[in-house]
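Coordinate-derived values only; no laboratory data. Since we're looking at a predicted model, the values are computed, not measured. Cβ atoms are built from the backbone, for glycine too; each structure is taken alone.
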Structure P
Amino acid sequence: MFANGRRAQKDIDLVIVVEDQNDCPPVFSFEITGEVSEASATGTYVMKVNATDADKPGTLHSQIAYSIVAGGGSMFYINQKTGEIHVKQQTLDRENLDTYTLTIKGTDMNGSPGGLSGTGKFVVKILDVNDNIPTLENTYYEAKVMENTFNVTVLRIKALDADLIHTDNWLALFTIVSGNEAGYFSITTDSKTNEGILVLNKALNYEELKELNLLVAVSNKAEYHSSIITSTTKTKTYPIKIHVQNEREGPRFQPLVKVVRVSEDHTTINLKEVITTYAAIDSDTLLIATNVIYATGEDKHNWITIDQHTAD
């Protein structure tokens, strides 16, 4: 500065560069959840994790390498540079384990020894696929039904399925594949209990049919996953034997109406002659009924008589 106040030199800018030191470890700010279906192929994408480093961008101090250090290293692998997680083994099984908690480590200096590290936990949920064929509690079933009844539940059949409960992968679908050609029965599914409900829709007659043999198949509402479909895969069937119970029905006339022709010429009629015999049959044996008493029902003009024992 001169005596007259003038500056001897102009001001100059002095730039001080602070050299970065690797003093900030990687940080996982968000712990996200990923999903992947069970039985997924090796290499299937699951999710991507990301860590940040406060050190100078574009240097080794902020270059992060990722690794799985706990929770599922045998089932998953991670791309060291991108943080993308993929399926390692095609053996993920939701029925065995439905959730993995992975501990991911991020190490700066591109993972070199001496780099600073930080960890985060990430959840991977295993989604269900229909990889379990339903079965029934028993291999064979029997039931009884009373003849002359209908719209009654004959049997409830419990289906067993290891897939996720109350989903289409778990829900059983029952089909009567044989023995029901006359349409006596139907079968539906109770969606809460996964039971097949076998219902008698039409009345059975013990004298005509004493026993039925049904064959029931069980599958799922959802299609089977490709991992369990082979050339030998088929729906299993289960036999059900239905016993028709006899109901005491008493005597009946067969036919219900009997036509008898008699000449109107009274001179040709012998009043002591039997014009017909109209005996009742036993509904259970289909033989002539015994221990019955016959009488006329409606005959205003008293045209006929009937023997109370022989039905003549």
Structure Q
Amino acid sequence: MSREIRSVLVVYKRSTFMYVQEENDSHMQELLAQNEPSVTRMMKGHEENEASIEHVRHVLERRGVDAVWEHRPDMEKLGSFDLVISLGGDGTLLEAARAISDSTPLLGIHSSRISSVGYLCAGEAEDFEEIFDRFVKEELPTYRLTRIEARCNGELILPYALNDILYAHDVPAATTRYDIGMLYDGQDVLASYEEQRSSGVWVSTATGSTAAIHSAGGKIMPLQSRRLQYLVRELYAPPGIVPFHFDGGFVAGGQKLEIVSKMRKSTMFIDGPWNRFDVLYNDKLVFQPSSQHLMLYGDIERTRRQRHHRALDR
């Protein structure tokens, strides 16, 4: 069997060097002129990324595939595609995933070993032709990944998060104040909750469980787990306070994690720093596993294991 691929959306990475050029950053330009090693590395990453873009473009043209190229896509304006390709690193893949709210398949291609990591990618750009052919022939492993559904005062907040959400004060050095608890089996009101002060709360999927939440002390979850995980960062525990019950744990189907802000200004950061949602005093945030899964292709489990084993060897 084989798939018929006629239309493809390619979400591509724009290199740091491109931003330096556009912003006419005199400091960075001076470092480039001096051949400063870290900036020279940035330039090499840019060249590698550009070569990957051209290679993927040529392969799709030879296959007769109609491709639309976007940096930050808006699917409502662009319409539907047979396939979405992310060309960059894991950050670019998260950007592409935000644009998908249906069963459209996503294929990650890593564009530069120098400038990014691609643990969620199916392979390197130099191997794109083989990877694309394997996708068409339905030979690539498929992963149905859980995402996070977040609501503020009952309103759905998009995009769905594939990796994680960080809830915290606007200012990283400030204390995050909130009430936190769990809703079970259709409850609308918390039966019990805790008043907490901390550096914020991570809410993660299984996909994101090897990333920030793991560095903060969380547990690595099986990739296709349907549960979410949450973890409070640097929880303040005054002397004499009994142990906290909601300092970390899991959110399964039918359960919801609820956080009520006790700050005038706080923020939800969705899959990184660029997608942020402002939260006001007494706003009620609810997190649960989303029914909108993401279909990701490639041997992601293998690269995930390699990443974890390398971390353990250090």
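Given -7500 as the derived value for helix-only ellipticity at 222 nm (-39500 (n - 2.57) for each DSSP H run of 4 or more, over all residues; to 500), which of the supplied structures P, Q does it correspond to?
This figure was derived from Q.
Tell me which of P, Q gives 4.0 when you compute distance in nm of label points 7 Å out along Cα→Cβ at positions 235 and 299.
Values: P: 6.1; Q: 4.0.
Structure of origin is Q.
Structures P, Q were compared on distance in nm of label points 7 Å out along Cα→Cβ at positions 91 and 203, and the highest value belongs to P. For distance in nm of label points 7 Å out along Cα→Cβ at positions 19 and 179, the calculated result is 8.9, so let me know which of P, Q that is. Traced to structure P. Here the criterion is relative contact order in percent (Cα under 8 Å, 6 or more apart), and among P, Q the highest value is seen for Q. Given that volume of the Cα convex hull per residue in Å³, for residues 99-210 alone, derived from a single structure, equals 132, which label among P, Q identifies that structure? Source structure: P.
Of structures P, Q, which gives 3.6 when distance in nm of label points 7 Å out along Cα→Cβ at positions 107 and 219 is computed from the coordinates? Traced to structure Q.
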